Structure P
Amino acid sequence: MHRILAEITRRGPTVLASGCAIGLAIPYLADLARPLLPVMVFIFVLGTLLRINNAEVIKAAKNLKISLIFPALMVVACPYVFGMAALYLSGNQELSLAIAIAVAAPPASGNAAVARMLGLDPSMSLVTALCSMAIIPITAPLILHLFADGLSLSIDPADLAIRLAILIGGAEGVAILIRRFSHGFVAHHGLAIDGVVVMALFLFAIGTMAGMQQIILNEPSLALSMIALAYGVNFAMQLLLGSLYPGTLIAKFTMGLNGGNRNVGLLWSALGVSLSPTMALYFACCQLPIHTMPKILQFALPRIASFMKKPAVTPS
């Protein structure tokens, strides 16, 4: 079993992408996995916390770019800029609101685990995500207020804060207990823990595809345009935040990953069932790049790193 989990970890990005493919191809499995999503989130947050180096987390937290400046850019500045751009270009208030809310969501809870798979900086990813989550109960209602004029939508800041506290606080509490009483187990079975995290992300990816096949079959043109838009926004966010971050190539890609892959489901659930079909469709389509971008990055990262190391060609 340990060897199997280690192999799953090694092929993590491929496993995540296959989860989306399975969920799309077999709706029955997606429907079965859907109720498990909260449990899967808890598992991969817990696994990430178990595998994080505390000294590296503290070091990252002391860096204001990681703990304050870029979280603020992600959940305040970017939602406003992307939402206004969408409103100007499309004239569609519901679509611009959907994009603004999706970009206002904190980095996805599984980003730190994905960063570890890709050889990026999981501590940096975790600190950016946690600090973004800390201000979301204030920033998300503000973004909603700016873009939802005339629409009967609201986010309860207290309810959102409680949900996040239960998720992060609960996972951190369990992680502390496991580290205290089973430190040797964690130290010797790190790859197995990573494998469990990847399997949790795999099941999560399957569950997020619930209903997607039917949407694509019923309205293929609309669905494909929304999928393309979701990939475009994800890529633009990765490129923007990665380019802005003043650090190494690994640090830039780590920040870019956090900028593109957001926990859209968190704000989706906070808004309840009063969403328009346009908003619900866009939120659903956002799940595809979240789970397939790691595979794309796994392919692109070594090639970009190799290109960056090439010496400039000087004329003879």
Structure Q
Amino acid sequence: MAELHEDARRRIELRGRRFPRPAATRVITVANQKGGVGKTTTAVNLAAALAQSGLTVLVLDNDPQGNASTALGVEHRAGTPSIYEVLIEDLPMEKAVQESPEIPGLWCLPATIDLSGAEIELVSMVARETRLRTALDRYLGWRQASGLPDVDYVLVDCPPSLGLLTVNAFVVAREVLIPIQCEYYALEGLSQLLKTIQLIQAHLNPTLHVSTILLTMYDARTNLAQQVAAEVRQHFPDRTLRTTVPRSVRISEAPSYGQTVMTYDAGSSGALAYLEAAREVAERGAAPTNGSSMGMPAMAAGEEEER
């Protein structure tokens, strides 16, 4: 009954809602080196929710698995112009970007199987850490010169590792969004991720900061989920969204139909949760968070190390 009441509240609050445009393009990398926490699901559904609310959104699928491309319904078979050609062959991004057939204003730079070899090829390349940022800057400049609408949000989906593809994703972004699964070991490895972000900030991208943490796979019926949520909110009170994303069969089913849950079942609990999370992200604006740019208080980092 509590879940039904929450869904009803969200439907009333969010129906026909238009989200505010940021003052400048917000580039957000969705990252967590732990697999299975909902990175791709979060990236595509937040992107879809923002686009449905009147914003122009670009998803950069930087994961060789290409799951974000699948969920957005864009072509990503071998041979399709993709992020691989952009990174390795300097293909202009506008020649590879595709619009999602389901949602106007939602664009995707797809990933093909070729990207699986990019980690090795990038090692010997000049400016290997900044190639994605250079390509994106050129693309945004091209859109402006062509009289096209500015891109409001760029969301970057990452592989579950800390290789050169993820480094490129951190260098291209200004903000990091970390999805955290409400399960045991949810915070495992988080301090390592935050140390990596600190290194990127110190040497390659001083503007990078953790702006947002989203709790995913939340089951309010279990004490464990409530304990994990409480712990995350204690360590990251200003960065953790109020919205939690529930476990949802609809969210899991949607990619198999080449859709996000926002179009697959817009009235489901999962879709309403991502829509509300997108509203929170939009309302927070583009201003960097005050405090530690690494996104984790020193004491919290120490506590995480002890765990």
Structure R
Amino acid sequence: MSTKTGPQRYAGSSRANWYQDDQPGDAMEVNVVVLHTTEGRTLPGYGGGSSAPNLTAVPDLVAKKLRWYQHFDIETSSRALVNQGGGVETNTLNVCQVELVGTCDPKTHAKWKAADQAHVYWPDAPDWALKGVARFLAWMHEEHGVPLTGPRQWPAYPTSYAGGGGQRMTGAQWTRFKGVCGHMHVPENVHGDPGAIDFARILKYAKAELDLDDDTSAEKPEPPAKPTVPAFPGRKYFRDGASNQHVLQLGKQLVKRGFSDHYKVGPSRTWSEADRLNVRDFQKSRKELRGDADGHPGPLTWRLLFS
């Protein structure tokens, strides 16, 4: 059984439709995200969780944002893919699954539009929706190491159905794959979602969230040197009563950055409530961390604190 290594709940997501207690899954070490579209306009019931993904993103068309619902832990297998007995593992291998409420079918889009039924047509999704997906993928990259890469072929629906666009992976390709793909790329499945979603733009936005270079062209000038960020040592060093050099290193950096109000004397080698409160204050100061300001340093908190 795999050990869960990162935060299991996406910051700001709702657990109002939580299924893991009634539909337990397998523990996994996730390095793949699969994107689906629901082909509906509202949050599905998923048969009480029997066909649910890990998360669902529901577009709030008035607020122009995605509202996230989490159904399973990030590193617990969910149930939205066909997983044939004796075949390759799909649901349970290494996959976090995300359903995007809306459609990838141009006929469905035309029908809803003619009926004046508000929705997101994902092949022509607005920037705010694509950026919402990108922020999640950036978080998955930072916290779970999912590569910000994926297949080149994202054919439009219905060509994508049953692999008609030549995009469906073989079992061997799937087993080797790490990154972000669509339901239409997964073997043993015939669905064609999310169709011609603008995957290149999503990756561009995700990399921008993390200040990663999205220009792969050759012969570009060397970027200015950035301050060296020490490698994040791991969460085990920041538990109650833990005493080590990493706690002291973090404390000194908090003092340097002006987040030391809760220290009575100064930072020490032993993790304490004062450390947690100072880390929380720093997290609250950064928009990237406000949704998960619990005072416990993770890789993103560490990188932002030392950069």
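None of the figures in this text is laboratory data; all of them are computed from the coordinates on show. The structure displayed is predicted, hence computed values, not measured ones. Cβ atoms are built from the backbone, for glycine too; each structure is taken alone.
Structure above, values below:
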item: Structure from which 2.5 was derived, distance in nm of label points 7 Å out along Cα→Cβ at positions 187 and 243, options P, Q, R; result: Q
item: Among P, Q, R, structure where relative contact order in percent (Cα under 8 Å, 6 or more apart) as derived comes to 32; result: P
item: Of the structures P, Q, R, the one that 14.6 was derived from, the read-out being mean count of other Cβ atoms within 10 Å over residues 155-162; result: P
item: Entry that produces -12500 once helix-only ellipticity at 222 nm (-39500 (n - 2.57) for each DSSP H run of 4 or more, over all residues; to 500) is calculated, selected from P, Q, R; result: Q
